[in-house]
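Heads up, there are several structures right after this.
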Structure I
Amino acid sequence: MAETLQQLLRERGEDDRPGVRCGDRTWTWREHVAGASAHAAAVLQRLDPDRPPHVGVVLGNTPDMLTAMAAAALGGYVLVGLNTTRRGDALLADVQRSDCRLVLSNAEHADLVPGSLDIASLEAEPSSAEAVLVPRAEAGAMDTFMMIFTSGTSGEPKAVQVPHLFPLFSGAHLVDRFQITADDVCYVSMPLFHSNAVVAGWAVALTSGACVVPATFSASRLLDDVRRYGATYLNYVGKPLAYVLATPERPDDADNPLRTAFGNEASDRDIAEFARRFGCHVMDGFGSTESAVIVTRTEGTPPGSIGQGFDGVAIYDSVRLEECAVAELSPDGVLLNPDEAIGELVNTQGGGMFQGYYNDAGANDERLRHGMYWSGDLAYRDSDGWIYLAGRTADWMRVDGENLAAAPLERILQRLPAVALVAVYAVPDPGGVGDQVMAALVLHEDAALTPAELEAFLDEQRDLPGKGRPRYVRIAATLPQTATNKVLKRELIRQGATAGDGVLWVREERGTAYAVPAEA
């Protein structure tokens, strides 16, 4: 059994089944690996053997990107996935932080790359051209295969060193869980510079020998692509399911080959509705690029829970350095002891496969403290061991002297049938002390919501905390997001209690009714 991606790709180099499909073209695994070997040989000729073998890549989800990934694994050098939505100085900072010695791009993205960098074109398609590849090194299981930057929702992105073992481990786990075989087709439309697409998309195809289809996500085109390519499996991260569900439903939506959708951060409602509408199984999990804290859903997971953690996963008070109390829930589901129960998700056994952020000692020290890995995610756990997210550590809100977490409030607002996307966050209290709750809502296409309807809905939610009723509500056309479909809350917080590109409703200070402020 292969212990590295390098070894596994060599095995795929003897496989004449379809490996990559894009547009009207299909390449066998043998052809794809041969093309990647040729690219790796060319890249190695340009690298200085005395400097870090870090090769940046600015590419979309194309056969070129798959070639660059396979080439790095085969050639024994490190690929750095550069975010194609970053620009100018921000992109240059990522390149410098990760010590890239060469940046690969194509005509579509070449203009993004600062002119001071050594750039090489990667326009050649995967081919069966013979090439003699002498790898820079024989990779070990914990050697870095790729550097993947975090999403940057709560700060500047950090370069996670992803070892060969992590995609292999994840791919094998998902292949076994969903019974993926070489006859399947994996549709990968999440950005391949991010961990979700690498470990939950590409690695699934590579491990099973299934065909992989690289694509750019489009809510309106996804079903057509699934049918065109015969896709049986797809991965997602963030809010893609919500975007697809916001498109008009058609009577034949379930007439498609899709069998499984796997990802993270979808709401309970979106999971159930996507499964119903498209006739497939949807499984949502929890994980991060760092791979140190893993939580999985199983049959019987309660609504709102992300599942149960692997060994070592616990919820700790970061000040007292002790495990938090078990959550006490009312019959209606209200968390009665948030101050004692909500804490940070940790791995008490250490960092697991997390090899650290590259060139960022301060961030490493923040993550690895007291012999444990601290995720930065807030959560609580019930008496049966089910874990519920409460947001990021920056999502704590202090309202009228009480602590509130954003995620439970978001789960409540997501029950509104008219709502497609939700973000809850803190804005300063006009009185100058503490916070007020603000919610930004994006409605489904052709849906409508009035202030009175929102008030009536909140009145009916028996698990809504007393201080959890939003003071401000923005009805928005869109929400600022990262390239990996995660809401950029720090941008919403920066905008404050404003309408942005939408409409602002304000709740009366001591009441429950909402209205558009007179000055608007």
Structure II
Amino acid sequence: MADTVTQLLAERSDDDNVAITYQDRRWTWREYIDEARRTAATVLTDADPARPMHIGTLLGNTPTMLIAIAAGAFGGYVTAGINNTRRGDALLGDIRRADCQILLTDAEHRDLLDGLDLSGVTVIDTSSPQWAERVANAGELTPHSVPGPLDPFMLIFTSGTSGNPKPVRLAHMLIPFAGPPLVQKFGLTSGDVCYLSMPLFHSAALLGGYCAAAAAGASMVPARFSASTFLDDIRRHGATYMNYVGKPLAYILATPEKPDDADNPLRAAFGNEATDHDITEFARRFDCNVWDGYGSSELAIIVTREPHTPAGSIGKGFPGVAVYDPATDTECAVAVFDENGALANAEEAIGELVNTDGAGMFTGYYNDAATTDERLRGGKYWSGDLAYRDADGWIYLAGRTGDWMRVDGENMTAGPIERILQRIPGVNQVAVYGVPDDQVGDAVMAAIVLDDDVKLSPDEFVAELEAQPDLSPKAWPRYVRVAKTLPTTATNKIVKRTLKAQGPTAGDGTLWVREPRTHTYTA
């Protein structure tokens, strides 16, 4: 059994099933791997073996990116996935932080490099005729190294929702580890078509999409995500499997439903961070199986949904997963719920989600020992995610560590409030966060985005909140921003720090304000 990406892909060297479909072109697995080997050989002729063998990719979801990923495996060097939504000094900082000595880009992205000090970095335009000619005439590949299971396959930057993105060392073993369970769960074969519309520079696409295709020998359709063209793409390519991260299901569900939406070939969608509502509605509307789990770029904690997972829960953790109080380094109390289902002991039950057995599959951030050590304190991995666990072991997320709010002398977190607001019909996206209170502590603020064809009045919003028995009076938002969009990362995660910095403002929408000790909002 393969334990590196190199070995996994080498098993497909003589496979004449389709590997990539893009626009009007197709590559078999044999052709894909051959081009990856030739690409690696060409890259290595420009590389300096005395420097870190890190090759950056500033590319979109294209065959070129898929080829570059495989080239790194065969060339025995580390591919650094550069976030193509970053700009200016932030983009330059990522390239420098990853120690890229070569940067592969194309005509769509090369202008992003204008004006940046890329001294010491060889920039290659993979869309140029010169590069195509060099690859076509490449000599025999002599790999820089033969990687082992724990050697880094790629550097994958974190999403950056809570700070500067950090490059995670993604070990070779993770792709062959993640692929077979997905193949088994969804019954994937070489006849399946995997729709890859999540950014290929991020771990979600690699460990939720690419790995499954490579393990099954299925074909891949690299694509740019669009909610409005999603269903047309699925039908046109005959896609049977897709992966997602963040809010894509919500974006798709925001588009008007049509009677024939279920008439499509999609059988399965796998990802993380979808709400209960989105999971249920997406499965119903498009007649497919949706499996959502907990995941992070670091891959140190595994939580999976099981049959009969309670509403709001992300599932049960693998051995070692627990909820700890970071101040005392002790396990938090079991969650207690009142007669309405509201969490009654938030201050004692909510803590940080940890792996008490250590780092799991996390092999550290590249060139950042201090941040790695911060994650791995006291022999545990600290995720930065707040959570609580009930008496049966079901885990519920409560936000990030920065999501604590002090409201009228009571500590509360954003996650439980967000889950309640997401029950409101027509509410598509929700972010809850604290803004400074007029007197002391925090005021609860919610930013919401509605489905495309939905209108919601302040009075209707109040009626919905009053119908939620588990909504604490202190959890009622003081401010509500009804927005057209919310700021997100490239992996579709809402950036709350941007919302917090904007304070109680309307942004691109409208602002409702609730008078203290009332249930009345004014616009």
Structure III
Amino acid sequence: MRSVLSAAMLFALTALTLILLRPLMPVDETRYLAAAWEMRVGGSAWVPHLNGALYGHKPPLLFWLINLAWALGGIAEFPARLIGPGFAAASVALTGLLAQRLWPNQPERPGAAALILAVSPVWVLFGSTTMFDAMLTCAALLAMLALWSAAQRPRRAAWVALGAAVAFGVYAKGPVILLHVLPAALTMPLWAGPARSSGLVWARGLGLALLVALLLVGLWLIPALILGGAEYRTEVLWRQSGGRMVAAFAHQKPWWFFLALLPLMIWPFGWSQSGLAMLTPRRLLADPGTRFTAFWAGGALAAFSLISGKQAHYLLPEMPALALLLAGRLPTRKWRRRDLWLALPLLAALAAFSAAAAGLIPALRKLHDPLPWWSLALGTACLLVGIVGFLRLRSAPVALAALPLALMVGLHLALSPLLFACYNMTALGRTVSPFDRAGIAVTDGTYHAQLNFAGRLRHPVARLAGPEAVAAWRQAHPDGLLLDQSGLSISGMTPFAALPYRGGTYTLYHSQEVAP
């Protein structure tokens, strides 16, 4: 398992590099730290809150872990930002362990699967962020290990472990864990092969697993539903589970969204001839382990394609399944110049860097070109190193892995100044922090608490809609601070600062009677 641990360490180092090259990104990462911060400064540990309101969108596990990190390492961004990548690195190791269990006669496959996952650009991007999906992936992998164990030897302990893994997934991101686990669990008679148990044993085992999951989730959910009241019960039990599946209220995408994303999810190993061969129907049905993995990935892909709400990271728990499949047949020959089409994303990035340096990208011109020549030069150098490594390294899998690593690090090196200039909430948070008691308001109706942790705010930020609401708030908060993105003048208030936020600007206003 040394190669598996090496792959997990490779991912951890890559994720740490990316964390240092970008700020805490709004609106997702800043929102989750804001919820954890509110839990720390007086909010309920059972019922998450965000900007003073009930936050039933996500379970509390991530917020608990962030507060644990703060208790151990102090209140800061950095310790909190290590939690997601920590679970992602653990998932890389669990992927190697699962490969060892599925194919014990293929000693090279665990390390290969771990390496493929560790360098996948989709995995590296989302696995290095402060989000719920790496935890959810870890839970899904534990569930698959338990499910495979139950298929080989239908012991009660295996079904109990499956239930505990499902409960872990619910604590991580909610009942969506069932969409990742049930396709493989319900099709066990189709993939288990000669080792499969009788239908009655299988049904009893799944029932036991579900019971264990319900009992473990109930330890938090029952008190939370009582303390949160009717509003929280509606949010948790319907809107954030059934409501998302029937008619998503956000992130609506066409049914083919994930199919269009699939080439990126399998790049670069899945673009090679040997990788594509592993995804043919004949290969996918070759043995119980491969069938199990195919039902896991294919079932989740079909389920999420039928749901209206889609995001690129929703299928992150299926990335290990794709790595397991692609690891079945690694390329062996040394790469040559005719194989440079495998580096197409890097070549596209090089062209984009050249266009940015020449001032040919209108969006950057509007931002006054916050990409200095040195960042573009560093990004270009990193991409070129990846291409040279692809052509020169003797081990074909390692050479192929150099491409996605160079792409992700190169993009971050090039874009880092832009990210810190437009997305870093630190300066804006420090600016608004002194007005916490006097009152802070925004005219942005889609405010997602992106300033609450950056400013260490202890009072909610008011969201105002229309001149009447601004006038009423100003009368109630004569010493308060108003942030506006519309660019229109605010009657009775004076602008005194303008700070960038994403693609626009927050203009800061105070009452005309108040000194700056």
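Just so it is clear, none of the values below were taken in a lab; they were calculated from the coordinates. Computed from a predicted model, the values in this text were never measured in an experiment.
Rg and Dmax of the Cα atoms in Å, for residues 210-257 alone was computed and gave 10.9, 31; which structure, I, II, III, did it come from?
It traces back to I.
Identify the structure, out of I, II, III, from whose coordinates volume of the Cα convex hull per residue in Å³, for residues 218-433 alone was calculated to give 170.
This figure was derived from I.
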